[in-house]
Structure P
């Protein structure tokens, strides 16, 4: 199903395995994106000089110029194009290095296409949210005022801690979208490495206790993926 609002986004897939390039290209096109591909970092730099991309999906293990080197060169040039890293390694050191170089997310091979597409959509939505921000976000009877840093249910103000507010803000900026746990941990707590922490689940529980009123539930759990905020039926 195409991603509404991101259908025009252009994604460059950089991977030395032709099978992976074809698999991702087909899945991304079905999801509504335009796609180009490059077999290594040098080819990717050449491609980007010809046409900009909205998102890069970069494999780490490549000949000529690997994914780390490509990302480092781009960031040194001031190119802030969002990047999703792919690797068969799955080592925490690689995760940390990639994110410190400026990657936006990280997926370990083998990966599920559904999760990868969710992460792609989340990155693109956050990129747009950074450019265009609403002062008041709404979800049914809930209203979050970004300027005043206040939350209301109907006309009643709900007292939230700074962390609760930031988590709710991230959910409401992406209303109806499923946000992965890793994305929320990174954007709200700046935890940019693999971890078994339960802090996200704990704060989701806090928010539910404060937001769910009149028998209405706003935050939905998507098992094995993450959370979304929806307007109650």
Structure Q
């Protein structure tokens, strides 16, 4: 039905443990594609269970961009001091700090965005749509869908977990954290962060430091 080599291949493709890979192949009669889906579904289910657990350990990671122009401090939590001390967890926290430096999020998640501001933004977007000659005769449902699409775009601009990960834009930072949860077997969360940029808010020539950090992240991928 399947061989030990198939188990190893699935492990390399999914990052899951050997026993989980073997079970996935058993459950799917050796079908590699279905086994991958099985592992993804299992990972999502396990992650939901872990989400209710308490993550009170972790580290505070810092990242200073070359030349000291941008600085980030981020707190990343997990459940045990054992995981907190692992190289993989430190690498995750470092990658998140580098991403924050590059992408300028203002909050961790959608839940932290002021909902009064969101509703205000929605009302402005609806008014703009109604004043647009190409849109004002469209059904209300279509206008609402367009407004929601723009709000989702806004979330991706300001929410850390919604942003495409700077070193791999095919996944979000939230998905990066979920992959780490599946690999390390513990609840992992980003609790808070601060980002400083030299001269921010002052009237002076601004260099695009964020683009420099993003380029560095791609280079180290």
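Only the coordinates and a few stated rules stand behind these numbers; no lab work does. Everything numeric here is computed off the predicted structure, so don't read it as measured data. Cβ atoms are built from the backbone, for glycine too; each structure is taken alone.
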*Cα extents along the principal axes in Å, for residues 147-210 alone was computed and gave 40, 20, 20; which structure, P, Q, did it come from?*
P
*Taking -17500 as the value of helix-only ellipticity at 222 nm (-39500 (n - 2.57) for each DSSP H run of 4 or more, over all residues; to 500) derived from one of the structures shown (P, Q), identify that structure.*
Q
*A value of 13 was computed for relative contact order in percent (Cα under 8 Å, 6 or more apart); which of P, Q is the source structure?*
P
_Answer label among P, Q for the case where semi-axes √(5λ) of the Cα gyration tensor in Å, calculated from the coordinates, equals 34, 18, 16_ = P
*asked:* I have 12.0 for mean count of other Cβ atoms within 10 Å over residues 139-146, calculated from one of the structures P, Q. Which structure is it?
replied: Q
